[in-house]
Structure I
Amino acid sequence: MLQRFFILCSGADASILKTCSEGEQNKYAGIGATVFFTAVMAFIASSYALYTVFDNVYIAIFFGVIWGLLIFNLDRFIVSTIKKRNSFGSELLQATPRIILAVIIAVVISKPLEMKIFEKEINQVLLEEKNEMTLANKQQLAQQYTPTIEKLNGDIEGLKTEINTKEAETNALYDTYISEAEGRAGTMLLGKGPVYKEKREKHDAALAELQQLKQENSEKIKTIEGQIAALNLEYAEVVKNSQPIIDGFDGLMARINALGKLPWFPSFFIFLLFLAIETSPIIAKLLAPKGEYDLKLEDEESAVKTWVTQKVEQREKILATDTALNEKIYSEIEEEEAVYAYKKQKAEELLKLQADTFHDLQVKSL
């Protein structure tokens, strides 16, 4: 049962193979098993690759089955169309396009499985790339907000500087009228005289202005700080909204690129393994000597070819003979006077009928 299934997978003619030896049947069963298991590996590889794209098990399995059947059909076609010839060079030339196709299939099959085998290493590469992308994203977004925030902070510093300047002026006025009262400056008279009162009034006026300035600037500073807080909140929200895009940067193309950044040596040997699996049925048919099945198949195909050639040549001879006979018969008829006179009579009658009909039509139109 299993042997018949694998023979079916090999694409061999089961009716011819039944008449061959057990060894010949085992050879083609082995070729069919290779074709079958290559399709199974293609199903697994494509399912994993599609799962990384759609993130859905059922969709991945559905399309994986389709891809596996496609690879199975291609491999079966490749193996079944390679015919044994008397020259190895002609066989190799015949198999070259199929080997190229097998190489392409091996690449397609091996890449997803390489991504699964090196999944941890790929995840590490992707993590580093995501971290770099996160930092770059924050810096890029910060360039949109930093100039405005720095300008607002500069405005706050300007308001604070204005308060400090006014406060320094007020303190200087305070020192002036205190020194006047103590007799250390100004009139050098101890006590609170008219000059003291004048300087005290200047200080009190400056102090009132300072208090008013502090109140106004404090309100302005609170307003600006609110604007800065709003900008910081907006920046944090933009960063938060863009982060899922970076976190989702682990699709098929990203993983293939991450795989390319890993050392090539292990991946290359995995590719060689699948290349060997994919090309093994073709290589087996090329290296195997012409067996009993090949001879019987060639005998059956040559018999059909000979029969078709005979039928075509027979039809061509019949056509040539019939053409020659027709030419001879009609050339003899052409020379007979009776046939000539009869056709002349009929032509005259036809011309008379045409003339009468034309005359009747002209009379009716008048």
Structure II
Amino acid sequence: MFIVDSVQDIQDMARGAVLLGTGGGGDPYVGELFVRAQIKNGRYPKILSCDEIPDDAFVLSIAGIGAPSVIVEHLVSEKTLHRILARAEAFYGRRVDALISAEIGGANSMFPLALGAISGIPVLDADGIGRAVPHIEMTTFSIYGCKATPGIVMDDSGNVITIEAVDDRMAEDLCRVVTGAMGAMAFGALYPMTGKQAKSFAVQRTITQTLEIGRAIRTAREDSRDIFESLIDYLNSWDGRTARILFDGKITDVTHDTRDGWHFGRATMTGLQDSTDECVVEIQNEFLVCRLNGKTITIVPDLISILDRESGEPLTGEMLTYGQRVKVLGYSADPMLRRPESLEVLGPRMFGIDEEFQPIESLLASA
């Protein structure tokens, strides 16, 4: 167990969560502000590894649901967090022993920490994907046998809907319809699971990873070291995972289109050293595919992140603008996401991309 008792740690975690959000998931800044306020008032999130809870523990995910552009404009309500916890415990008929993030990338990294700080319930050092994804059924929880429902969806006004879907694809559709009626922002109590399921189905140590990613960027900046070298060294220290800088350039064209509750877009970059080199990143909430001079060099579910070239600050898709100087980072997904059963749900074709998944290592070796 470790206790998050430093405002600096929360800032580092939020920075790391943006990187793992791969452009989507919403900016965690508002949630970060809430948790920072709790720490200043002496209320600290407690982080446990999954091995520290019993197999019969009751674990629940509290997640924000809605459009990222709305979530970042929506203050976190302590009253709403207390209310959804109370309603969830009444709904399930037992006390929650631990909280877990549905996705560690973006804003949903902060909500369990916020509730953990005000309730005293520990938060597991794990999540359901190790990055951000747009659909409920795209988590490792769903893929490996832990259903998202029965669950509840609640807004700040106190409206509550209970959902029990036949599968998690339908749960996604129902949650989106309900959230739309609630103003495109709500909280969900989802993925009721046991401690044993959390140990088996979750991507492990991802809160630690957000903290250490953010810390690597910050300390390199403070010490005037090469930010990207420090970051790559850290990411490559995780067993079986590979990180590389894919491109160094400036954004020469970017499109943003919000429709059907999704952020679609494309960022086109040209090289700083060779202006004939062109890198294109396709966006559907998250950065899905990176192509260099027309050739794919990283593709979902492997991670693609775009960072400010000078500060190393990770950027969400909505932050991208013409003229920014950036570096594009590719990072291999957790091995759980590359298994055949995961690729059936998370592979490129599920996003409308007419390509098969190939690991970043293979794509770069043939580039």
Structure III
Amino acid sequence: MKKILASLLLLSVAVGYADGQTALTGNKFADNWAIGVNAGGTTPLTHHSFFKNMRPVVGVHVDKYLTPAFGLSLEAMGSFNTTGSKTAFDASNVSLLGLVNLGNLFAGYNGAPRLFEVEAVAGIGWLHYYVNSGMGEDRNSMSSKLGLNFNFNLGESKAWTLAVKPALVYDMNAMGTEAVRFHANRAAWEISAGLTYHFGCSNGRHYFTEVRPYDQAEVNQLNAQINRLRAEADNTAKVLQDANRKVSDLESELAACRNRKPEVVKDTIDNSKKLLESVITFRQGRIGIDNSQLPNVERIATYLRNHKEAGVVIKGYASPEGSAEVNERIARQRAEAVRNMLVNRYRIAKDRIVAEGQGVGYMFEEPDWNRVSICTINTRPDAAEGK
């Protein structure tokens, strides 16, 4: 008996070590309980016919699985009387058994029961023989049971197990008359089939489930990393907020610039009644007058025809692109182009016209607007005298 208990203890330690590297859920005290029923037959191991001397057996058992590889079972079995005796049962056997799931022990647990599994069964029990009244007293003996359970786990939830259970049951001390030992003449085959129901666990399943284990150092490291990433995210949000604010300010300034009227920096265009001015615009790098600008030239010519005492000053300008030398030449040529058109097309006397190049113009904020010739009407006293 001591050897059996020691073997069970060593087996439990070994199984616990094998599963110690895996973190499981559904391993509370109230988890992984099961209840089942068995039915089959028993026959002596030696000196008897296997089927002729077989008696039916039935039983119930309650199981508790401590790990996916190891469990305990409390089993009660009874064999029916098939002789002329008046007792219903020949014997009953109540056993405390250890269960070892060989697949989970050697191949590892996959987080759910396999469809087919093999369990090793070993344990000790109390064997009671029933005797007819008047023929002697009932006898008690120590028993041991060694066997295998061939389990088929049914259903998607694996809540039910159908098992075939061959085992050897030993009467260890011949109803208390001999020393405790294994002896083939006091052994019997017990072959049964059983159905077991596994109760639900705290993890919502009917079996152990795996979780990834974390140690506290790793948790602290992950928390520190999370806090660091949150701080970086906050800083990025602030930078993005400042950038959005700058973009909004720039958009407001741009809208204000677009809505602002052009301002003359140097030479101001005077639209008052005292002076008449006309602006002729040019394309970039061009000195020719476009057809679209002819009405502006004709306006000056018409005035000069109607006012013989008046003269005109034409100032040509260039935009900032290009070199200073080129800009000076283009500005002069633009003024001369307007003068030549007044003389050649509209027959305005050349001495009534002054054409000057002013270089780069800064009258307007937009550089493109400064590619112009500005014509300013003035009154000539000598013209009034007919000179």
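Values in this text are rule-based calculations from the coordinates and carry no lab data. Small disclaimer: the values here were computed from a predicted structure and weren't measured. Cβ atoms are built from the backbone, for glycine too; each structure is taken alone.
Of the structures labelled I, II, III, which one yields 13 when relative contact order in percent (Cα under 8 Å, 6 or more apart) is computed from its coordinates? The read-out comes from structure III.
For the structures shown (I, II, III), mean projected area of the Cα convex hull in nm² is largest in I. For the set I, II, III, ranking by mean count of other Cβ atoms within 10 Å over residues 211-218 places II highest. Ranked by mean count of other Cβ atoms within 10 Å over residues 147-154, structures I, II, III are led by II, which has the greatest value.
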